[in-house]
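Take a look at the structures listed below.
No value in this document is a laboratory result; all are computed from the given coordinates. Note that this is a predicted model, so its numbers are computed, not measured. Cβ atoms are built from the backbone, for glycine too; each structure is taken alone.
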Structure I
Amino acid sequence: MSKKNKTKEVIIEEEVQTKEQATSEKATEKKDKKEDPLAQLQAELETEKDRYLRLFAEFENYKKRTGRERIELFKTASEDVMVSLLPVLDDFDRALKEIEKSDDDNLFKGVELISNKFRETLRTKGLEPIGTKEGDVFDAEIHEAVTQIPAPSKKLKGKVIDVIEKGYTLGEKIIRYPKVVIGQ
């Protein structure tokens, strides 16, 4: 919620509280005195205005809250579908590695075209790979360490030695953490 919206809500609530206090004070004063019908009607009008302002403020808060919830739902509505498609992306990566070893360039190009089209379609829907590569510093916030092995060199200590499974984000949310091997 932005500061501006919070400020508006606070101002509306303060106005309602101030008017409520003024209304209750007026009502108390008028009960002590003999009231004429016009004063009674004015007191009732003030009470109804107060109720209206409270109801209006409550409705505005409801609209803002449901709007935020709706936006959040739209952002992550496709998360389940994307998570279920990640193994297909992994299979494409494995297939491309194996086909690359063979001598059939046409097969490799065909599978690569399909893979690129599939990835581009998912990218337009908000799926982005996390750029983790060998030699990156291990960060527990972003990476999932599967195992640790002795580092082949001192400069690889505490760094990613191998990426076992790619990680992906959907919008700004990480939906799968990259699985990595780190050096000890």
Structure II
Amino acid sequence: MAENTILTLVGSLRAESVNSKFAEVATAAAPEGTEVTTFAGLEEIPFYNEDLDVEGKVPAKAAELRAAVAAADGLLFVTPEYNGTMPAVLNNAIDWISRPFGASSATGTKAAVIGTSAGQYGGVWAHDDVRKSLKIAGAEVLEDATLAVGASYSRFAEVEPKDDAEVVEGIKNVLASLAAPAAVLEAASAN
């Protein structure tokens, strides 16, 4: 049994998404004692609506997401950038995770954001927005655990992310931060 569990949420719904392939690299590159899984079905969760967020009405997939987040030791958001921000599917997931008010399933959970996008900066605006929303939702966002890879169309035209040593190493470093005990992270940030 894994000592740590990291739940990955991917912001692209496209079947051959490079960000989905980043999530696959994360699953394959999990540190020893850590299990990385990807939440499937974000597109099945209806847009957040308080009328649905009452006992007996919460959509099954939204309840499943909340339970998966609450059970995870760490969260890895993998996202492209759409129109200068995060995709709607991730914003919706964070809305469901963060509610009901005062009972966020992400409270105190370590979180990191990585991804790739077509622009030269690799989606950093989207990543910043995801981090901001996760902080408001109560997650413990690891500011230094990042990976933003630009020019995704050309960079991954002939090379899969799993075969890109820089990408694999970057994802391993982010996973190591998510899997590290809190005391190790505090010592590293103090230096």
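If mean count of other Cβ atoms within 10 Å over residues 106-113 is calculated from each of I, II, which structure is the one that comes out at 12.8? Could the numbers behind the result be given before it?
Working: I: 12.8; II: 22.4.
It traces back to I.
Which structure, out of I, II, was mean projected area of the Cα convex hull in nm² derived from, given a value of 11.1? Let's see the in-between values first.
Details: I: 18.1; II: 11.1.
This figure was derived from II.
Given a value of 4.8 for distance in nm of label points 7 Å out along Cα→Cβ at positions 50 and 154, point me to the structure among I, II it was derived from. Numbers along the way, then the final one.
Numbers: I: 7.7; II: 4.8.
The value was obtained from structure II.
Can you say which of I, II returns 24 when relative contact order in percent (Cα under 8 Å, 6 or more apart) is computed? The partial results should precede the final answer.
Numbers: I: 16; II: 24.
It was calculated from structure II.
As an exercise: helix-only ellipticity at 222 nm (-39500 (n - 2.57) for each DSSP H run of 4 or more, over all residues; to 500), calculated from one structure in I, II, equals -22000. Which structure is it? Mind dumping the intermediate values first?
Details: I: -22000; II: -12000.
That value comes from structure I.
Here distance in nm of label points 7 Å out along Cα→Cβ at positions 114 and 162 was calculated and came to 1.5; which of the structures I, II was it taken from?
Working: I: 2.8; II: 1.5.
Going label by label, the one that fits is II.
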